[in-house]
Structure I
């Protein structure tokens, strides 16, 4: 057992580390708070932290996967709900944290090369973001714009004030979502070097800093209401686009009146209306179906489900897209969700919307069912809610809840 695991097992619910480095991996099996005080916890491969208990807070901590090319790059894996991250920096993936995409494609290094001394220089950098972020530059005299960005591929501007000849530039861009990721920035000011006026920053080997990848989860901006059909509760319809590409079901809302977590739950159902087993229940602890055709999105702070219907196993007759409010407090229900709106997409094209205006004391919602009918996929806009929590919903679909 490593020293950190021993400290954690012996602590009384709160562990404050002395700044420094600690070797993982670490397993957290009971509620606790770990304050890293700026310490680093590392392991050659992931998961570095495996959190198997609710009521766990990790704060002021850096978590790193150190082996280049490690097959498992998971820095933190949450296996239950109620895991809180505060001021946590990662080098690696974060799994099953609500609102935090699992996989990011960020460069480790942005090499600006040589640029003119004694004058202002401007650089452009291409970043592909898996989720919404805030950007911060730690280099004195350098500003970054825009500082807030949604998921997608973006060009970011770096403006560097005038530097003296032979000044070596070294610092970081902080990419802040639910956790913090670091991109190293290097360069040198030199008399006689070209003045940069917004050209793309070079990367090692002459390659673009980041390949032009748009996350699958990215949704286009909302079109005017008049251009998108609205569905009614209980309506059934088909769309030719369902037979190919990626179907996206997004639940959007304008916030909640009280703090609470609202999550997606997907059930892959047989002819009898039941799942075959736990693998056909897609949720934060099992974010992808066994055939990889149905999964939860990770590109935003609100629930998103994705399905490649042409790849769904033939035995699956119906996919129920459901939502539930986490916890057991009756006061936390859909009456506290402001302006809930369901939006359906085929790839980047929005197919339709449905307002969920009738909900009040419900805590669990069956939003839509995607079903096979005479060899084609159709959508049933169910929009039925239940006062009972997630347990009853799961049991109705054949999922045993302990």
Structure II
């Protein structure tokens, strides 16, 4: 019989999973937490499932993990009613003892507590248990209300912050996987030189970039494309807005935010100029973004505040006479597309930088009213700042 594990793409090792579980259980014991509950409906911002188990949610089908302090995990999936078996199979995910499932769907309100009913059977095994929610914002109100009503002695706590802190610093294995994702994205950007042509729609660029990334190992991700004549305002868009035909003299901006080996995310953005040299205005604003990116990377030293890093970015860009971003200009990444820390104007991040973090830096600058500059790459922090791991040239590619 054929070994089903041959179906697996690159995965995180058992040793890495054991490292995580040990670190989590140490914190659970210190905090007197009996169970963690993790639920996600998608992996873009729901990588906690994969971090705990190598399992991931896809396409808005909620998946729940119950992680006990003293036993293996229970998974709850939208699958089959008992006693039929449910995924994941042992070769598909790690550290799972019980695989529960039922036929529940988000749009069907009659089923919106069925996953909670399955969770209740597990969580009620310990009387007056302390239950920690991981990424509490992803726990549906129907799920929590059902548990709270039927576990009157239970205590519910938010375990998000300390789990985030464990995820924040990457192991050597994780860093190598992240570098693999960066290399995958570099290859896609290189291949786009042969794809972006006059007469093609932006949607064609989107579709072919997705196809190349998938063949190279991307399992999930976002490709955003935008185009327009030089010195006009446009941004990267999703497929619904990509019907424009690319012409000679256009700029094309491509942002690739896909995952790669082990499900780790990175992201890269570049401009392509179709048939003409870039305008001097665009060259200057793009150079300012590169300088801002270098400055931010240099400042990502252990102990640095991300709030200070944003303030320094803003001061630099406005000092150049440009308009600074009012959005995030950088953020962490892991098996979620977006993770902490968020480098943003609002000073909300209490933690400081540590070595071995994976951070995407994407500073922008606007030369009013038309020219927008953007450069995006991933960096790994160390004692001397942060080192860029994408290798695709930081330049405007002329086609």
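In table form, for the structure just shown:
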read-out: Entry that produces -10000 once helix-only ellipticity at 222 nm (-39500 (n - 2.57) for each DSSP H run of 4 or more, over all residues; to 500) is calculated, selected from I, II; value: II
read-out: Mean count of other Cβ atoms within 10 Å over residues 151-158 - structure with the largest value, from I, II; value: I
read-out: Winner on Cα Rg over 2.2 N^0.38 Å once structures I, II are ranked, highest first; value: I
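Every number in this text was worked out from the coordinates using simple rules, so none of it is lab data. Treat the numbers as computed from the prediction; the structure is a model and nothing was measured. Cβ atoms are built from the backbone, for glycine too; each structure is taken alone.
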